Structure 1
Amino acid sequence: MAETKLPLLEQLENGIKAIKNKKNGTGILAYFQSYTNTYAPIQKLREIFTPVITHRDVAGIAVGTRPDCLSQQVVELLAELNGIKPVIVEIGVQTANDQTLKNINRNHTVECARAATLLCKNSKLLTTAHVIIGLPHENMDDFANTAKFVKECGFSAVKIHPLHIVKGTRFEEEYKEGKIELISLTDYCKAVAEFIRIVQPDIAIERVSGESPESLLIAPTWSGDRNRIWEAILRLDELQERDELPELQNDELLQLR
């Protein structure tokens, strides 16, 4: 749900109205997106999720959370709700590198993500992994290892994002001090293309980039241009199939036709 001070059901009604005005007849998935949406007592979570999932216009819910906030009790509640309508659990994996997780202060491990995913799968819940390409000190091998981890865990889908530098964070300070070098658009597209090759055909690709509000985003400026990114990825895949992939520097991929 959107970040707002409006009551939850009022947010829901407003969202449903907006969607129906654009695409009447479309099934509506209520998305609990921001922050950690399972970090609360079980009864509080039940009070939040139940009115939404039982709403006549809602086809199901997606719940974004962290792997260390998916206890047995929480998963049992989500599985119970899954008996009413579909529930998708979106898990912030980010990377399969424990050292990176420690460096970025995630406070969970790769094994924690694996265990949380297995718990959800055993409870018949669909799972979506969120991963970040371009975390500090990671390289193409790290990105491929994360793809292999996502595949091994048996996620239903994946959402892939570049690292965002946003205002008011530690990364903003380190970026301005030259301690963080962002991945180029060309290398990002290369990494995502390889990621997709590793996880296909078993895992759905739901997203290949993500946006931050312009008022907060410092870099990269290209992250919100999904059509441009998709075009570059598809072009890379085409060249790879023909064994014609050249060595590309910076953003030269965007000039290829």
Structure 2
Amino acid sequence: MMKSKKLKEDEFLLNLYTFDLNNYEARVYETLLNLGETTAWQIALQSNVPQAKIYEVLSSLESKGFVERSVGRPLKFRPIEPEISLPQAIEKFKSEYSKKLELMERAFKEIKEKYKSRKNESMSFIWTIKGRDKVFAKAKDMIDNAKKEVLIAGHRPLRALNCMDTLGNLALNKDVKIRVLGNFSQDCIDFMKMANIEYKVVNSFYEYMIIVDERELILAISQPDGELYGIDVFAKECIMANKNHFEFLWMSEGKL
């Protein structure tokens, strides 16, 4: 029974933490919810917050809109009704979040421009990418920036690389030629037919591969633990070797 009560108290404190209250603030606020109007001494006693800290904590709760104080002596405190204080806290969070999001989006544009205007291009030709989301983001970025040609290969590569929507948008651009090698589920075949994307069925190939405009290659490899790694290649010889192998399979093994 004691454990169950303690668990409920801990869960209630966790609820208060979501309103950006620290441990002392949450304990004091919970005490005020239980006691109602009372003195700082009584609050410190019931909440186990040190007496030396109690006025600092109460002032912080007051500034955050959770607590109000009486006029006169003895000085007393009480919680502002949750129907008033909590919606206000939620609206304040939404406003601050919206402003921060605006700042982040503005900063993103500036950082992107700074990156594009860098003076020294990278001299490294091979990079590694760790993580499924990062590999997907890289694949999308490559496809989005294609100007002439996209080659994709692998075992059910459209699903594996999460790029069907991106390819669908690119397929509207008639200047970019898209070809896909691999084995596919029926819905992927239907999608490629609808989008007029050329494809051929090959039973064995790279795990996953994308080549864009003969300038960038990504090889994606799944690990036994399910994690996805990408090898991002800019070396022309390596890109062309993989493209030549793609073309060989396209001409000899694939069938529409």
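What follows is calculated from the coordinates using simple rules that are stated; it is not laboratory data. This structure is a prediction, so every number in the text was calculated from the model and none was measured. Cβ atoms are built from the backbone, for glycine too; each structure is taken alone.
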| message | Please compute distance in nm of label points 7 Å out along Cα→Cβ at positions 110 and 174 for structures 1, 2 and give me the label with the greatest value. | response | 2
| With mean count of other Cβ atoms within 10 Å over residues 78-85 computed per structure, which member of 1, 2 shows the largest figure? | 1
| message | When Rg and Dmax of the Cα atoms in Å is computed for each of 1, 2, which one produces 19.2, 57? | response | 1
| Given structures 1, 2, which gives the highest value for distance in nm of label points 7 Å out along Cα→Cβ at positions 22 and 54? | 1
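Going by FRET efficiency 1/(1 + (r/R0)^6) of positions 102 and 182 (r between Cβ atoms, R0 = 35 Å, to 0.05), which of structures 1, 2 comes out largest?
Comparing 1, 2, the top value of FRET efficiency 1/(1 + (r/R0)^6) of positions 102 and 182 (r between Cβ atoms, R0 = 35 Å, to 0.05) belongs to 1.
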| Comparing distance in nm of label points 7 Å out along Cα→Cβ at positions 30 and 158 across 1, 2, which is largest? | 2
| So Rg/Rh (Cα atoms, Kirkwood Rh), for residues 46-149 alone, computed for just one structure, reads 1.30; which one of 1, 2 is that? | 2
| query | One of 1, 2 was used to compute helix-only ellipticity at 222 nm (-39500 (n - 2.57) for each DSSP H run of 4 or more, over all residues; to 500), and the answer was -13000. Which one was it? | reply | 1
